[in-house]
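Trainee: See the structures that follow.
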Structure I
Amino acid sequence: MKTKRTIIDKIRTLLFGKDLRVTAGEPYTEVRKGDYSSYYPLEKYISFNQTIPEICYNIRAFGADTAKSEAENTKAIQTAIDECSDNGGGTVLIEGGCYVTTTLFLKSDVTLFIEKNSSISANTSSKGYSHNALIYALDCDNITITGGGKLIGNGTLFGLKPIKDNMFTPSPVIDVIQMRQDYRAQLRFAHKSKYGSILLTEKCRNVKIHNIIFEDSPWWTYKILLCDGVKITDTVIWNNRNVANSDGFDIAGSNDIEIDHCFISTADDGIVLKNAIWCGCEKEMHGITVKNCEVISRTNCFKIGTETTYDIYDITVENCSFLMTDLYPGAVSGISVEACDGARVHDVTVNNIRMDRCTCPLFIRLGNRNRAAEVTASTANKTEIVKEDDNSEPADKYTFYGKSELYNITVENVTARNVELPVIVAGYRQKGLTKRCENITLRNFDISYRDAVEIIDKRVFIPEYAKVYPECWRFRNLPAYGLWARHCKSLKLESFKCKGVDGSRRKEKIMIDCID
């Protein structure tokens with residue numbers, strides 16, 4: 001079996017950076033084998049015997065009916081929400097089946113109780129939505145969504161036809177270049193009809209999401225923007241794993257967030273923290289805990305970044321499983337911690353993590369992409385979702401330039417199986433300036449590779465990639481299999497074990513320009 005590239009192969013690798021993205025065509029609505037995970041532990045996370053409050057606002061009493069039009073149901077449910085809030089709050093009951101609506105606006109002191117076998121669903125046209133969301137809450141206090149029912153986004157209907165069918169058989173070789181191309185060829189990139197998230201809470205306080213199922217989101221499933229005090233427990237996200245940009249939980253510019261005992265299966269990042277000016281964020285972000293979760297992702301199971309202009313700190317992730325089932329390739333990374341657009345990311349603790357088929361177990365990246373100087377709120381995600389022009393201008397070139405820092409990161413007690421890339425910890429050198437990842441501790445790692453043959457790429461040097469989108473696959477087939485580190489200060493390894501491919505010709509650890 002060939003393990004070295006020919007001259008023709010090397011020429012082809014020059015296309016690695018080309019974005020393999022479908023941009024035209026009609027919506028592709030077929031559900032294919034493997035679009036949804038074969039592992040779906042619903043009853044482990046969702047209880048179907050919650051007690052309905054005796055006094056509630058039943059939407060059927062306001063005229064909602066599963067046989068009625070989306071306009072009629074939207075009006076009836078919204079009237080129930082409004083009256084509930086105006087009368088001091090209480091519970092709005094969704095029962096009796098599936099109700100198709102356009103955007104619903106939650107209000108303060110309202111609990112939306114969606115009973116078992118009942119749901120609120122987006123329409124199939126994607127028309128009639130505002131704020132890029134099926135359910136939207138702005139500047140609300142004390143809102144809850146619960147009940148054991150579903151919020152359905154119909155995300156499968158708003159993508160373009162993939163280049164390739166779903167892939168299930170792992171490649172006989174470990175080759176990052178081919179891996180990335182195969183992954184992107186399976187994705188349903190956004191059709192212009194894509195409307196947005198299932199749920200968006202903005203500038204809200206004391207939000208509780210409990211015992212609810214998010215299903216088939218078109219975009220970021222639950223976007224938490226500029227909120228304080230959000231608790232998500234016993235919640236399931238069940239998405240098509242090929243709908244591009246369908247993240248699970250997106251936490252942007254928000255504080256005091258807890259995600260506990262949740263199951264996520266999705267195409268893009270499972271749980272991701274963002275804090276960028278073009279997302280509407282305005283200040284530092286801190287106090288976020290993720291625990292007791294299972295995450296299936298085609299990209300990053302847990303991620304800080306990439307959109308980070310303001311500081312992120314005091315983050316804890318513990319007792320979680322990160323994996324990929326069925327499809328090949330596996331998740332891009334299990335854990336990704338990135339600071340590339342001006343933020344200081346620090347005081348992050350990750351403990352007791354189990355991984356399977358995450359190609360890179362841990363990616364820690366400091367860069368200087370400086371994206372704020374190039375994009376606005378309307379242009380940042382233009383390939384993911386259509387937004388109206390906000391007429392704003394990018395930030396001044398030097399507002400966030402070179403400001404990113406990454407320090408005080410501890411990751412410990414990690415077991416990772418079937419990996420295909422080393423742990424990567426990388427600062428950068430740019431225009432004569434070196435910026436290092438500082439005070440990084442990796443403790444009690446037990447890593448083992450997938451049983452395969454590895455491609456060997458001999459490169460005179462490995463580029464810095466400081467200005468491009470940060471991703472572990474960007475570094476291609478590295479010459480180390482356990483740890484590859486560059487531009488670090490005080491990188492500590494304690495009980496770090498990695499079993500590579502049998503007979504590997506790569507080194508276990510390579511540390512370049514790393515100082516104590």
Structure II
Amino acid sequence: MSSPKPSTIRVGRRYRANRLDGPYDAIVIGSGIGGLTTAACMSKLGKKVVVFEQHYTAGGFTHSYDRNGYEWDVGVHYIGDVGADHTLTKRLFDHITDGQLKWAPMDNHFDRIFIGDRHVDLVAGPDNFKAELKKAFPGEEHAIDTYLDYLRKVAKAMPGLVIGKVLPDLAAGPLRKLVDRAAPSYLNKPTRDVLESLTSNQELIAVLTGQWGDNGLPPAESSFIIHALIARHYLYGGYYPIGGASEMARTIIPVIQQSGGEVFTYADVTDILIEKGKTVGVRMADGEEVRAPLVISNAGVFNTFDKLLPETAPHWDYYQQKLKTVERSMASNCLYIGLQDTAENLKLPKTNYWIYPGPDYEKHVSDFLASPEETDIPLTYISFPSAKDPSFAERYPGRATIEIVAPGPYDWYADWADETWGKRGEDYEVKKEAYAQRLLAKLYEKFPHLEDKVDYYELSTPLSTDHFCRYSRGEIYGLNHTPSRFEQDWLKPKTRIPGLYLTGQDVMTCGVAGAMIGGLLTTVAVSGLKGLPLAKKMFVG
């Protein structure tokens with residue numbers, strides 16, 4: 001394995017105190033897609049917004065990195081609902097990038113679910129999706145039709161939940177009661193419970209929930225809300241940004257700059273400043289205090305209320321209690337692979353591979369966590385970014401890339417948490433190498449012809465997620481999407497602390513689209529009546 005070389009992809013302007021050009025109308029902490037969406041939407045409303053990102057490049061989990069002549073994304077494996085101009089996701093992307101971000105479709109069979117020795121494809125388009133499933137599971141036609149109807153009804157129920165995120169508390173309470181009465185009974189039940197009410201065929205349930213890695217919880221633990229949102233999001237297929245994941249931040253930043261704003265990297269916020277019970281700005285790692293009447297945190301609720309907010313802030317105790325009502329999401333390992341040939345020559349697919357030992361996801365996860373060295377990996381996700389991006393071959397001639405994601409609990413690596421990134425010692429590297437070999441074996445099982453083509457690989461762990469994205473337990477999806485999570489009425493843009501708002505995936509749901517909608521909701525909450533036309537444009541069209 002080659003030794004790492006420094007990354008070369010940089011998006012955003014490097015922070016220096018003398019480069020600040022205040023006063024600013026708002027400060028956004030973190031440049032994940034939720035923070036960038038909020039900043040760009042506010043810029044469109046004429047607001048001057050500064051975004052502070054502690055990493056060397058902007059984008060959060062949508063950034064890319066380049067090493068040893070290869071480029072990988074770290075979280076944008078595929079996006080749904082961008083193939084038609086009328087969808088909320090596509091309208092929002094076009095709004096915050098001025099239509100500059102372009103998309104390439106994946107294969108029609110965009111996800112391939114392996115259950116032991118069998119596989120079933122998820123196919124783009126509702127009719128094709130149903131036909132493929134009915135062919136694979138004869139006799140289950142009614143369950144499949146009902147399942148798709150359930151997805152539609154969840155989507156229909158969501159506007160009420162979304163609106164409740166931005167209404168004042170006095171109005172949100174009664175609205176929630178109305179929404180609860182009108183919503184289907186299965187809306188916020190555990191996913192497995194809902195599907196087992198439709199069918200007893202465990203393999204069908206396994207295929208329908210085969211994307212559970214997209215939210216980080218096996219179906220017995222996740223809310224049917226998040227399952228339905230993800231499944232419906234990809235119902236018309238998967239897409240990939242042309243030019244790679246970093247094109248997201250690259251095309252959004254000019255929109256933020258249109259009203260005088262900026263996105264700074266190497267810009268580490270250490271404290272939210274509170275004076276006379278109100279938010280007045282932030283303190284940077286260099287001691288600089290940057291003032292603004294609004295501070296919008298895209299750092300996640302644990303970082304915001306447990307690390308950045310001073311104990312003297314109003315309602316500090318309230319939020320400490322509320323943090324006990326939510327859980328951090330799963331952590332993962334990702335193997336980044338570089339190959340010395342093109343995706344076309346290597347016949348790499350534009351299809352994601354989801355590999356499971358069998359249909360009992362919960363048991364496989366439990367067994368693996370109890371005995372990881374002796375038990376099969378419960379979920380292996382393989383993605384082929386260089387095949388998905390039509391510009392990759394031009395940008396990296398004669399090269400191809402693969403990414404493999406699998407569970408990797410933080411506790412496995414906790415002994416090295418206080419060590420410096422890149423210098424954690426031989427034992428850490430040995431542990432990583434052992435898991436990397438297991439993941440490579442999964443790849444070679446499906447693609448044996450690649451075994452002599454691998455030129456470079458490196459494994460990231462939850463410690464990498466903490467180092468680069470400041471999720472201290474490696475929680476890639478922020479909060480667990482349990483039924484309890486969706487009952488938390490404090491997970492909304494406006495906090496109880498005047499001038500402090502939240503944005504990103506903890507506001508609504510995980511994923512690029514979920515975090516973007518969180519960013520839109522924050523803009524509406526911050527802007528009041530001025531934000532209503534934007535909300536109407538995005539949600540109604």
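Where a number appears in this text, it was derived from the coordinates with a stated rule and is not lab data. This one's a predicted model, so the numbers in the text were calculated from it and none came from an experiment. Cβ atoms are built from the backbone, for glycine too; each structure is taken alone.
Trainee: Out of I, II, which one gives 12.6 for mean count of other Cβ atoms within 10 Å over residues 42-49 as computed from the coordinates?
Mentor: I
Trainee: Hey, another quick one. Given a value of 0.95 for FRET efficiency 1/(1 + (r/R0)^6) of positions 210 and 226 (r between Cβ atoms, R0 = 25 Å, to 0.05), calculated from one of I, II, which structure does it belong to?
Mentor: The structure behind it is II.
Trainee: Turning to a different aspect of this structure: If distance in nm of label points 7 Å out along Cα→Cβ at positions 58 and 442 is computed to be 3.4, which of I, II is the source?
Mentor: Of the options listed, only II reproduces it.
Trainee: Thinking of I, II, which structure, once helix-only ellipticity at 222 nm (-39500 (n - 2.57) for each DSSP H run of 4 or more, over all residues; to 500) is computed, gives back -10500?
Mentor: II
Trainee: One of I, II was used to calculate Cα extents along the principal axes in Å, giving 63, 57, 43; which?
Mentor: II
Trainee: Let me ask another. Quick one: relative contact order in percent (Cα under 8 Å, 6 or more apart) came out at 10 when computed from one of I, II, so which one is it?
Mentor: So the calculation was done on I.
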